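Once you scroll down, you'll see the structures, which are given as structure tokens.
Any read-out appearing in this document is the output of simple, stated calculations on the displayed coordinates, not a laboratory observation. Small disclaimer: the values here were computed from a predicted structure and weren't measured.
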Structure P
Amino acid sequence: MNTYKKYCPNVFVAQCEEKHEKGETIIVETKYGKENECIVHNFVGYTGTKENPMYCYSITRADGFNNQERAKQKVEKLNGYADNADKRSNAAYEASNEGKDFLALAEPIKVGHHSEKRHRTLIERNWKRMEKSVNEADKAEAYRERTAYWESMANKIDLSMPESLEFFEIQLEEAKEYHQFLKDNPAERPHGMSLSYASKKVKDLKSKHETAVKLWS
């Protein structure tokens, strides 16, 4: 059986009992039992034991589904949740107007009168409806705040994608050039830690590029 195994942040590889070749199509099963058709890319290492080794390969979904598509689905789902919460909020607000013509008169509750119970119940019912309207509006706002994050992820390239090889290569070269520029031109450093930050960025991108090479070259 071929299963998913986390390789590094954002990246899952196929952990296989048998060897496979680059370009081969295999079935990989999730921990929930769902099967995905995947294309094999590179061998990235072993797991298991010496007697029973497991072979790990970088893979992409044959249907093209990736982290960007997952983010787009998340955006669509959260927008749907937000729209439904808005509808519930509006419906509760409209319902809270029950008896508004009577209540607008600001008639005091007539204690002991046959209308007392009906009057109190109407006010309480409308307060509950208004409270529900506010709560649902808050839910809609919370969903939209989460949507903003997933929208930012919808076009992000990460190490789970073959495109990351070229992407991080370009990013690394730009970071190296900027780092060298700061070394050669101390007066152009925005602040005292600029050179250290630039150096750290080069190291981080170098690590990501090396991982991308192993996964996708």
Structure Q
Amino acid sequence: MTHPKVLVADKHTLVADALKELLDPDFEAVGSVSDGRALLRMAAALKPDVIILELNMPKLSGMEAGPELKKLLPRVKLVVLTDSDDAEFARAAVHGWASAYLLKASAPEELKKALQEVLKGGSYITPKVAQRIEDEFVRDPRPGRKRELTARQREVLRLLAEGKTMKETARALNVTPRTIAFHKYRIMEDFALGTNSDLVKFALKTHVIKPL
């Protein structure tokens, strides 16, 4: 009997190894990687059925790798397993490229349930995060509401579009890299931007930066 092939991406080797053991014997863990760039290379080589990935990875974050993986392997199922219960991150991931969003605090049985669900063509969001997304929708359900950049978003967009990393942008604005990541992915989700190149083009289009 052939088992679904799963690739694991987590910056912590111990976590990746634990996940691989957890998947046995219902799934075939074909490999693990610890950064986003390696994930793209390994995914292209192994062509797994499912990729379990965290958002906070070096070199290329999960939020950046996700859209690239869907372009590379349109049929692959992407399952986010993260510490972040932020509804904005979850909504951006699930609406953009992920089939499931779970927390690392989830029970092992929940992960297996999510994997089975996405392999059948469904989706899964861990209840705690799903409730937060629902609460946000109740507060502002207008599907056609106009999106505009806030003053802070314009600052973040300008610095990133000028080539600064998220850490450099965080230092310039005296905030944490996590805060910059939040603003970046909120901009990308609100304005349907899939890549860093799209982000730069958007900054030019909205006159946040001037062409060289």
Structure R
Amino acid sequence: MATKPKTIVKRVTVALNFPLKNNDFILLAKAIYKAMINNPTFTASTAKITLLNTDILVLDAAQIACSTTPPTSSVDARNVAMEIVKNDLRSLRNDVQVLVDVNPTKAEAIITSAGMSIKKANTHSNPRNTANDGVEEGRVELIGQGAGVHEWRMSVDDIEWTALPASMTRKTNVLNLTPGNVYYFQNRRMLRHDERTEWSQSVKIRVRYQH
């Protein structure tokens, strides 16, 4: 008796695709709120959706306040408010991903109804963030993704981070690290108008001993 071939459903990943410009990001956050509030698909996330709206209002006010002449609020305050909204959206994205994983045949409809996007598969290779041992002991050479000025940070546990000097290019060196220890590094691009990209994924390296 012939066995019926199994149907393989490829996992669909939910993406947020945060815009680089602050005002565009706020518009995206508002669109996701409007798409999810009172949507019966996301009733389990009602509290999170309500919190998102509250935090968007704070961010919107902070963005306006730091854009006036003269500014009536600081860029740092705006950036803190923005990070809170990003975390709200990441949490909601996780909720949507759970629903997608449970209902893979309805994945596209669920994601679209949340105002989010489907993560596209990479069709070509992009330059990756890298960390390599340098020519001398305790030195690590870092390369970030994307051209221009980069901020850097370092961690020994991928949780607590220490800021490193910014670089004018996508490359930098970190000196005086302890051979044999494991370090994690992240970077982000510095854009115009004091805007920044998201921190990159961590790159991990165990600093080698020189013989």
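A value of 1, 6, 9, 10, 9, 9, 8, 8, 7, 6, 5, 4, 4, 4, 4, 2, 1, 0 was derived for P(r) over Cα pairs in 5 Å bins from 0, in percent; which structure in P, Q, R was it taken from?
Comparing all candidates, it corresponds to P.
A value of -18500 was derived for helix-only ellipticity at 222 nm (-39500 (n - 2.57) for each DSSP H run of 4 or more, over all residues; to 500); which structure in P, Q, R was it taken from?
Structure P accounts for this read-out.
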